[in-house]
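Structures incoming, each one as structure tokens.
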Structure I
Amino acid sequence: MFKIGDCVIYALDGARGVVLGMNNHSCHVIWEDYFVSWEKMELLTVDDELTKKQKIAVPKRTPT
């Protein structure tokens, strides 16, 4: 099953993207060229290695 934030590969051309949302049969994906589209889940594969490497940096808060 897909999760928001998963890095995916499109089966037809090998393009890579990140899942932004999902419904029952499709994923909303932002692609490496910043194009956004809905794609059928059966055409996507999760790239586990790239998903593990993906990291969101959260800045440390300084006391005020």
Structure II
Amino acid sequence: MFNLQSYKSHARLVACLVASVVILPMEGCAVAALPCRLASATLKIVPGVGHAAAAPFDTCADAID
């Protein structure tokens, strides 16, 4: 039978492992710039205005790096 509680705990463990694999190899500045880079990448998906809207976030990430 499918156990939802067990599935949630395994999914949380996998999410933590993936996050640690992504973040641990980064240096301090790269970790600090990660939110700016994620926001920029998300905004660039929007057609037409995405790149213009992402420019401040790119500047933020470049200033941190």
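A short reminder: the numbers here are calculations on the coordinates, not readings from a lab. If you're wondering where the values come from, they're calculated on a predicted model, not measured in any experiment. Cβ atoms are built from the backbone, for glycine too; each structure is taken alone.
Below are the figures for this structure:
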quantity	calculated
Computed 1.8 for distance in nm of label points 7 Å out along Cα→Cβ at positions 8 and 48 - originating structure among I, II	I
Among I, II, structure where mean projected area of the Cα convex hull in nm² as derived comes to 5.8	I
helix-only ellipticity at 222 nm (-39500 (n - 2.57) for each DSSP H run of 4 or more, over all residues; to 500) derived as -2000 - corresponding label from I, II	I
Top of I, II by mean count of other Cβ atoms within 10 Å over residues 16-23, largest first	I
